[in-house]
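Structures given as structure tokens follow.
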Structure I
């Protein structure tokens, strides 16, 4: 008999306060995840028709984030909209850089929703190119996702799922990206301790009932490797940094605001601009130098390469899984 079954078999009088608190916490977790998942599904339906040639990336990202909040969710991280060889971590900077979707582009949009720190993470791709090499790239990620999802159950080693993902993506003549992939999602932490790799040769972790995982798959026309670019528009509090001296008043104000509003979740510099008019760049610079913030650099394949992405969040149950997004 599992611990959960043991809890359920007892009458309320027989359960300790600790057991009742644990039951209540589990109920809140599942209800919050389901609510976040429904919001994410609605947001995808809302934004997908707006993603077209000529659309401004800044507008698409802003509308997506606003829709999440309109539906009573919160952004678990800044919406990423990555084009062609850009694989991850691009969000619009403080000032609109004028980026637009062009004919021939392969576009990925990655969004996260949280309710009280319980997070879902989801992404999809759209192809505006008639280039022959891209004909099946989205299908490759979709088929790999379906196969990976059907392997999910407690006690599965994620390395086995990674091996299946690699086999399918390569079967379509594309390459998975070795530095990216699926991951456990924990409360207030988008990338949890356990990993779900894209390659069978990478290390794996054992899935357990109650775990929340993102199944995230990339397919590349290149070698399947990304590098940090020089650009960064997303930051995250470093939970392991202790107290450090801060010289700038703005740095102290920024740190207090980040702690209160984002905790350990990633945030965009443009979000800070809604609250602070001046000093953001210098404040962020000092917080990074003092180790209080981690930087998420835009990740890219080589120029001329195309990358597609799919991602969905699942909750492991005693006998399988529940797809949340």
Structure II
């Protein structure tokens, strides 16, 4: 392989870019089985190197998952998509070790998430139910230490374990926002959003109906991307201040929200402190309009509303869990 020239390989399950330099060998990998085609990666990519690949549907079900493709000539291995990917489908190593340049150079924040297990609160008779309930299979039982273990590198912080363990797990998600399902607007017979949802927030209930358990939603937006009722956007300019300069960029604004069966909003993200122009630009592109006042000017706005939404979702999820246990 020629030095500095990227080589792309793509199979049904994986896509990679390898870029050998004089002292640094970059390797980016996309796990296409884990990718849900959420469009966050293409949206935040500063070089427009990523493009969305549409899903294929038949009779309202997914026959080929949505995903992404990459232009290896445009990709600069910055790692912005790695940080932003909600399902940990992307990895980047430099000389064989994980490293994300945009974080190393302070151009992009780390998203703050957590999944904590409180052993003293857990009824271990629920351990098998808990393990089976995890949609990503990252929870296991450690027989030697007699405790539950979490694969943190692959946990997507969906909160399923929080409810299944009756509060013994504590989860904090990266994004704060909302998700709304309007079943009456759906294409008849279509449940593609439930097929793609990585957390089972959207799922088919016992009666065969598509339902939403919004407490589990991680705000990836894959459901909107796969929905046959497509979101429509107009491109608008926006301005922001960075290091004493006024910068102008463009973003896409949703115009048909009242027609969509499913709508995801991202209001605020928990992250380490950073004030770079690239971060503010990415944030405005990937967030709902509320982020302009909530995230960029972070003063704890909507904290009470967020709490009310979480409590309501928690109660609904607990009711669902009770039904599952009683079965």
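Each value in this text was obtained by applying a stated rule to the coordinates, not by laboratory testing. Everything numeric in this text was worked out from a predicted model, so none of it was measured. Cβ atoms are built from the backbone, for glycine too; each structure is taken alone.
Match the computed value 0.75 of FRET efficiency 1/(1 + (r/R0)^6) of positions 52 and 188 (r between Cβ atoms, R0 = 30 Å, to 0.05) to one of the structures I, II, and report its label. If you can, show how the numbers build up before the last one.
Working: I: 0.30; II: 0.75.
It was calculated from structure II.
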Query raised in the report: Which structure, out of I, II, was distance in nm of label points 7 Å out along Cα→Cβ at positions 140 and 180 derived from, given a value of 1.3?
Result: I
Query raised in the report: Given structures I, II, which gives the highest value for relative contact order in percent (Cα under 8 Å, 6 or more apart)?
Result: I
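With helix-only ellipticity at 222 nm (-39500 (n - 2.57) for each DSSP H run of 4 or more, over all residues; to 500) coming out at -6000, pick the structure among I, II it was computed from.
Details: I: -10500; II: -6000.
Of the options listed, only II reproduces it.
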